[in-house]
Each structure stands twice: as C-alpha cells, then as structure tokens.
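Pasting the structures here.
Throughout, read-outs are computed from the coordinates displayed, never taken from laboratory work. Keep in mind that this is a model prediction, so the values were computed, not measured. Cβ atoms are built from the backbone, for glycine too; each structure is taken alone.
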Structure 1
C-alpha cells in the first residue's frame with residue numbers, strides 16, 4: 001500500500017515538473033524567441049504591415065483593402081447604397097460575408113467571396129442587362145456600367161470593353177488591397193479632373209506605385225490602392 005502511494009506521488013511529481021518545464025518552454029521561451037526574431041528581421045510584417053501617411057499616422061494595412069465612399073445622407077438607413085468618393089482611386093468591389101461594426105472603413109468582418117459560379121444569372125451563356133437581379137451577372141453588369149459612368153470625363157470616354165475584370169468582381173477573400181495597373185490607369189482621367197491635377201502627373205503616380213510580379217514571375221503586376229491614395233493626397237496638397 002505504501003509502495004503504491006509512493007509511486008503515485010512520484011508520478012504526480014514528475015507530471016507537475018514536466019508541466020512546469022513545458023509551460024516555461026512552450027508558453028514563455030518559444031513565444032518570446034519567435035516574437036524577438038520577427039521584430040528583429042520582419043518588423044514591418046510582424047506589426048501588421050502598417051501603412052502610415054505623411055504625418056506618420058497609421059492609416060491601414062498594406063494587406064487589407066479599404067473603401068473610399070462619401071458619407072451616407074442618412075447614417076441610420078441600412079438600405080442606402082454607398083456612393084464612391086470619386087476624387088480617390090477606387091478598389092475592387094467587396095462582396096464578403098457579414099458586416100463589420102468595428103472598422104467602418106471596410107464593411108467586412110468575415111473574409112469570403114460570393115460563392116456564385118461565373119455563369120450565375122447568365123442569359124444565353126453571357127452576362128447581359130437581362131440578368132436576373134441579385135445574380136453575379138447582374139452585379140457585374142451594374143458594376144461595369146458604374147465604372148464607365150464614373151470614370152468618363154468631358155474629354156475622356158471610357159469604353160465598356162476597356163473595363164478590366166478586377167473592376168467589376170471581388171477577390172476570393174473580398175479583402176484584396178490591390179488593383180491591376182489597367183484598372184488604375186482607367187481611373188486616371190477622373191482622378192485628375194476631380195483633384196484639378198494634370199493627367200500626366202496622375203499617370204506618373206500610378207506608374208511609380210505599380211509593383212511587378214513577385215520574384216519576377218509569381219502573380220501579376222499590381223497597384224496598392226491605399227498607398228496610391230496617400231501619394232495622391234500628398235500630390236494634391238503640393
């Protein structure tokens with residue numbers, strides 16, 4: 001009996017010592033080591049890839065898209081559709097899942113896409129104005145019409161065939177912070193007009209903020225909308 005009690009006490013003691021050692025290693029030493037390495041070698045990414053404006057104020061993350069809309073006429077009306085603020089470069093449409101009451105700059109709290117097939121609402125195999133309301137095709141048609149209307153100016157008309165796919169469809173996550181160089185260039189004349197800037201100045205701004213493929217062959221060229229709009233704000237004030 002005494003031997004059994006003694007063995008049990010030894011086992012409990014060994015278990016407690018193992019628990020203490022593993023807690024220190026896995027709960028203290030390892031997290032501190034990983035955090036230290038991340039802060040030393042990947043400081044920007046470890047802190048959320050923050051983007052700061054000219055005054056040094058954090059205005060977002062390079063990994064998360066934002067919307068640039070005008071204030072609602074009635075803030076308490078959930079049915080009122082958001083209107084884009086046309087003086088800014090606009091991001092991709094955001095069709096995520098759910099709503100965000102914390103960060104009102106982006107109306108998403110869950111990452112996700114529409115989960116609709118490419119031919120959802122198609123008529124005769126193509127997306128036309130006759131697509132059923134609420135379908136993906138109807139959304140794409142309406143988005144293309146809006147892009148053409150919003151970006152056409154007195155001396156520059158946007159053709160529907162020039163509208164790139166990322167201007168009318170959301171990304172798989174619904175949080176894409178980047179747009180294609182083609183979509184950024186399509187917005188140049190409207191942004192220049194709205195901000196009373198020369199078109200060539202805005203074209204150079206887009207060119208300067210166009211990133212190439214990762215490692216030269218992965219992905220596609222892209223433009224980070226938040227970084228571009230920060231540069232646009234600085235240019236407008238100069």
Structure 2
C-alpha cells in the first residue's frame with residue numbers, strides 16, 4: 001500500500017515555538033518563518049514580506065556556524081482553510097501561528113513563490129515561528145511531493161535528520177547557557193560546533209554520535225559537564 005500524505009492531529013504539533021516563545025539563541029533552521037523581510041519584486045521594487053526558510057539543515061551553513069550567503073525562502077500568505085490532502089504547492093501554517101486568523105484563515109508557505117535572500121536580510125526581519133521536528137518533516141514531505149509526486153513518510157525524514165535536529169537543540173542550550181557568561185551567540189555556536197566535532201575515544205566525532213539514539217543522552221550529559229567546566233574556569 002502506497003504511503004499517504006500526512007497531517008497534524010493537533011495544529012500545535014507543527015511548532016517548536018511561536019512569537020515571544022522563540023529563544024533568540026536557537027539557530028536558524030529549516031521551516032523558520034521571518035516577518036518583514038525585504039525581497040526584490042519582478043519590477044525591481046522592494047517588498048517587505050513574510051518568508052519561510054526552505055533549505056535543508058545541512059545546506060544552511062557551509063561551515064556549521066555561519067549561514068550560507070544565498071538562502072532559499074518561500075513567501076507566506078493568508079489562505080482559506082487547510083486542505084492537507086491537496087494543495088501540495090504549500091505548507092500550511094494554522095494557529096497557533098501568529099499571523100493565522102482562526103481555523104478558517106490560516107497561512108501557508110508557497111513552494112512556487114520562492115526568493116533567494118542573504119542572512120542579513122533575515123536578520124533585518126523578525127523570526128515569528130519555528131517548526132517542530134514533525135513540522136519540518138511534514139514540510140519536507142510536502143515539498144518533495146510538490147516537485148516529484150512521490151510520498152516519503154515523515155518517519156523517514158526523522159530517521160535521516162534526527163542527528164541534525166538534535167544538534168540544533170544542543171546549540172540552543174549551549175548558547176543560552178553561555179549568555180550568562182556574556183558570550184555572543186555566534187561565538188558560542190562556534191564553541192559548540194568545535195566541541196561536537198571533537199573525536200571521542202573510538203575515533204568518531206560527537207556530531208556523528210547524535211545520529212544514534214542510544215548515544216544522544218551521553219553527548220548531552222558530556223555537553224553540560226563541559227559548560228559547567230567553562231563556567232568554573234571563568235571562560
């Protein structure tokens with residue numbers, strides 16, 4: 001039996017955080033939505049629009065720290081209702097997405113209305129939503145189907161990307177902790193990435209261990225110990 005397109009049982013399952021609940025230390029990730037981003041229109045004029053980041057997590061940063069200078073985003077617009085079993089050219093954003101107006105008036109990111117933007121353009125906007133792991137997987141499912149008409153179950157995206165998702169969570173925690181030591185987010189991100197890329201006794205990097213569920217709790221425990229040591233050293 002062919003796999004079917006999926007939908008959230010509860011719209012809130014799509015989101016990691018929205019609005020004021022977004023932690024500034026969280027690295028920009030696939031599915032993040034930014035408001036008031038300046039993009040060039042076809043006539044050369046500049047528009048301020050809402051956009052969703054589409055690039056895969058592994059494509060967002062060439063060095064693991066700094067965002068690539070050319071990011072693909074999709075315009076987010078209001079729509080009438082959510083048709084999860086159709087309208088495959090879009091990723092629906094129902095409540096509690098901040099710009100949605102009740103169940104009848106959600107928003108959606110349109111895969112056929114894309115732009116390329118720089119990190120600076122995103123920085124000039126305001127991040128208003130971050131998708132959950134399931135939300136990102138559903139976005140990937142719908143985008144792959146839009147371009148190929150192939151349905152990939154969301155659990156397969158989870159299996160392929162779980163290590164990357166875990167890394168983003170760890171970087172957020174690292175940067176949040178380092179804020180207390182007055183370390184800026186970009187510097188703290190570099191610290192965390194360097195630490196994740198260190199080899200453990202068996203020769204693998206911690207970054208690789210994050211792809212294996214049985215090792216993730218150990219990496220997280222070691223990270224917290226490292227953060228505690230940095231604090232004690234006054235670094």
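In this comparison of 1, 2, the computed figure 3.2 for distance in nm of label points 7 Å out along Cα→Cβ at positions 33 and 65 is attributed to 2.
Using Rg/Rh (Cα atoms, Kirkwood Rh), single out the structure from 1, 2 with the greatest value. Please report the intermediate quantities before stating the final value.
Details: 1: 1.19; 2: 0.99.
With respect to Rg/Rh (Cα atoms, Kirkwood Rh), the highest-scoring structure among 1, 2 is 1.
1, 2: which one has mean count of other Cβ atoms within 10 Å over residues 25-32, as calculated, at 21.9? Answer for the origin of the read-out: 2. A value of 0.05 was derived for FRET efficiency 1/(1 + (r/R0)^6) of positions 81 and 201 (r between Cβ atoms, R0 = 35 Å, to 0.05); which structure in 1, 2 was it taken from? Of the options listed, only 2 reproduces it. For the set 1, 2, ranking by distance in nm of label points 7 Å out along Cα→Cβ at positions 153 and 217 places 1 highest.
Given a computed value of 0.70 for FRET efficiency 1/(1 + (r/R0)^6) of positions 17 and 145 (r between Cβ atoms, R0 = 30 Å, to 0.05), which structure among 1, 2 does it belong to?
The structure behind it is 2.
When relative contact order in percent (Cα under 8 Å, 6 or more apart) is computed across structures 1, 2, the figure 22 traces back to 2.
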